[in-house]
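Following are the structures in question.
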Structure 1
Amino acid sequence: MMIRTLQILLLVVLTIPKPSEPKAVLQVAFGVEENQLILKSLNSTISYLGDEADRKLYRRILLHYLEFLELNMRRNDSISYERLRHTQALLIPLYDRMLSKNLEFLRAELNRLGRDSRDREKTQTKLLLRLGFRDLAEAEQKLTFARNTRPQLYLLKLREMLFALKILKRAGRFVVYLGLLHDAEIYRPIEIMQFEQMDAEIMSAFIKDREKFRKMHWDNHFKVLDGSGIYFEVLNGPITNELAEPLPGIDPAYVRIKR
C-alpha cells in the first residue's frame, strides 16, 4: 500500500469519533464520498479530451482534495471545510470546460456519421442518431442548470455536472455503435455487448481508426486506455509540495498554517 494511503488510514484510527459524534461523522463521510466520486469521474475525460492546462489543473485540484482529507481526518473542521470549498471552486470551471469539449466532440461525430450514412443507412442508423442527439440535448440542459444555479451552491452545481457527464458517456456509446456500422473496415451486425466484448469487436473491426474508437469506448465506461490516469497517479503517488507554487492566474500558492 502506498505511503499516502497508509497515512490516511493511520489518521482514521487516531480520530475514531466519540459516542456522541456518530451522526456528524456519517454526514462528513457521505460528503467525502460524494466529492471523491465527482472528482474520480472526470479522470478518463481529462485523459481523453483534456489538454496540458486541463491536466495540470486537475492534478492541482486532486492535491487540494488530499489536503482536505488529511485536515478532515485530523478533525480540523473549519480549516478542512475551507479546503473543500476551494477544491470545489477550482473544479467547477474545469468540469464546465470538459463537458463543453465533450459536447462539441460528440456533436461533431454524430453530424459526421449522419452525413456519411446517407444513402447507405442500415436498420439501426436512424435510431442511434436520434438517441445520441437526444442525450446531447439532455446533457446540455443539465449543464445549463448547473451554470444557472446560485454561485455559492458548489456541490449542487457539481452534482448536475456529474449527471451531464454520465449522460455524455451514454451518448458516446451510440457514437461507437454508429462507428462500427459506418466507419469500420470490417462490418458485422452490431449487438449489445459487455465492455470486454465491445473492446475486442473494435480491435477486429477497425484498422485506421482503431485507437480513436478504443479510447472513446474506454472513456464511455470511465476507464483510461493507457495507464490509470491522473486521479490514481496523484492519490497513490508520493507526497509533494506542488501546492506551494502558484498556478498563475488560477490558484495562489498554498502552505498549511499551523494552528
Structure 2
Amino acid sequence: MQATIRDLNGDDAGSIDLPEVFETAYRPDLIKRAVIAAQANRKQPYGSDPYAGMRTPAESMGSGRGMSHDPRQNGVARRVPHAVSGRRAHPPKAEKDQGKEINTKERKLAVRSALAATANPEIVRERGHQFDDDLELPLVVSDDFEDLVKTKEVVDLLQSLGVYADIERSEDNKKVKAGQGKLRGRKYTRPKSILFVTAEEPSKAARNLAGVDVATAANVSAEDLAPGTHAGRLTLFTESALEEVADR
C-alpha cells in the first residue's frame, strides 16, 4: 500500500509506502478495552469522609421504651443511615482501586489496529467525520508542516486538502453539558475532529482548532486514535511521523 504525500499547498509531492502497521486487522473489541483502561487509570481517588455523620454523642436508649433503638441526641435520631445528618450506607471509598489492567501485547495491538482504521474511509466516515469523497486516506503531508507557526496556515492547508468541513462540524456542534460538570470548568462538549500526528513536538499551530488533538508518533495512544472507544478518527500524519509509527 502507498499513500500520497501532500505539500503545504495540498498538491501532490510524491508517494510513500505505508508501514505494515496499516495492514493490522480491525479489532474494535481490543480498542475499546484499551481506551477504557486508559480512562480508568486517570481517575482520581474519590470517596466520602469516613467520619461523616459519625461526629455526634448520640446514644441508643435501649429496649423497653416502645421506640426504635436508633442512637438519639436530644430525642432526635442521629448517626444511622436513614436519619437526618446520619452517615451514608455503603459510600464510595477513597481507597478503592478504580484502575483497570490490560495485557501489554493487547494494548499495543489495540494501538496498531486503531492506526490501521485511520486508513479505512468507510470506518472514518462511519465515525461522523466529513471530508471530500475523493480524499485518499491516510492523510500524509510533508515535514514542512512541523515548521508552521500560524493557525491560519493550518486552516489554508486543511481547506486545500478538503477536510476543513470536519473542523466546522466540530464548531457547529458545540453544546452545553448536562449535569454538575458545568460548575466545574467543563461546561461545553463538542465532537472530536482531526488528529495531527507529528514526529517531533506536537503542533502548536493546529491545537487551537475546534475538536483537534495533537500528538507525536511515539506517544499517540489508542484513546487519541479512538475517542470514546470508536476507532476511525480522521488523522493527518507528517511524512516522518508515518515512518515512526511503524515501530508502534
Structure 3
Amino acid sequence: MLFFPDLKSRHLVPELMDDPNLPAADHQLALHGLRRINRFSGTVSSLCSTILDLVKPANASPGQSPEFQSPGSQSPWVLLDIGCANGENLIALYRQLAKRIPVRCIGWDISPYAIQSAKALASSAGLSEDQVRFEVVDALGQIDPAPQADIVMNSLFMHHFEESAVVSLLTRSAQLARVAVVADDLNRTQLGWFLAKTGCWLLSRSPVVHFDGPQSVRAAFTCTEIASIAERAGLVDARLKKHWPERYALVWRRPPVRS
C-alpha cells in the first residue's frame, strides 16, 4: 500500500545526490535516471516554451511563427542559468532556443566539479564559449549585482533552500536580469508526490533517485507560497503558470522605464 506523506508544510532534508561522498558509480547511475526523467517530464521543452513566450512580439498572433524580438540590433539574447549543475539541461535548452532565436547561454554553479563536468559536456557537444559558457559562481555571494543577462533563470533549484535564501535568490536574479526572471520548479501537492514516487521507480534503477525524487516534492513550495516569496523579493506582478508534471513556471518581467 502507498502511504501519502503530510504535505501541509515543507520537509527539507539533504538529498543524496548532494552528498560529496556519494560513490561515482552511484552518481552516474543517478544521472542516467535523471536524464530519462527530464526527457519524460519535458523539462527543457517547458523552459524553451516559457522563454520564447517572453521574447515573442506583443502583436504576434497565436499559432503563427513570428520573427522574435531581439534585445538589441543584431544582438543575441543572453540567458543566465543559476544553479546549472552539470549543464546538461542548459546545453539542451540552448540547442532548442538556437533554432528559433539568436541566443547565448551562461551557466553558473557553486560547485567546481559540476562546472568542470559542464565544460566537458559542452566541449564534447562541439559548443564554443560564445554559445554556452560555464562559470563557478556563488550567485548569493559577493558579486557585482549589475545586470549580466537579458533573462535570468533557475530550474529545479529553489526547493533545495530555506525560504529566506529563495527570497535572496529571486532578489538577486531580478538585479541581474535586464528583461525577465524565470524560475521553474516542483509544486508540492499529493499528485506531484505520487508522480515523483511512481515515475522515479519506473524510469530509474537508482536508489538515489528513488529517494531524492519524492523528497524533492516534500521540500518544494506550493504555488501560493512561491507567489508570496516572489512578492517579498520585489518581483511585483510576477505570474505563475502550472505545467506537466505538477510543476510551475514563475515569470517576472521588468517593468518598462517611464520617461
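We did not get these values from a lab; they are worked out from the coordinates using the rules stated. All values derive from a computational prediction rather than experimental measurement.
helix-only ellipticity at 222 nm (-39500 (n - 2.57) for each DSSP H run of 4 or more, over all residues; to 500) computed as -13000: which structure among 1, 2, 3? Walk me through the intermediate numbers first.
Details: 1: -24000; 2: -7500; 3: -13000.
This figure was derived from 3.
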For Cα Rg over 2.2 N^0.38 Å, which structure out of 1, 2, 3 has the highest calculated value? 2
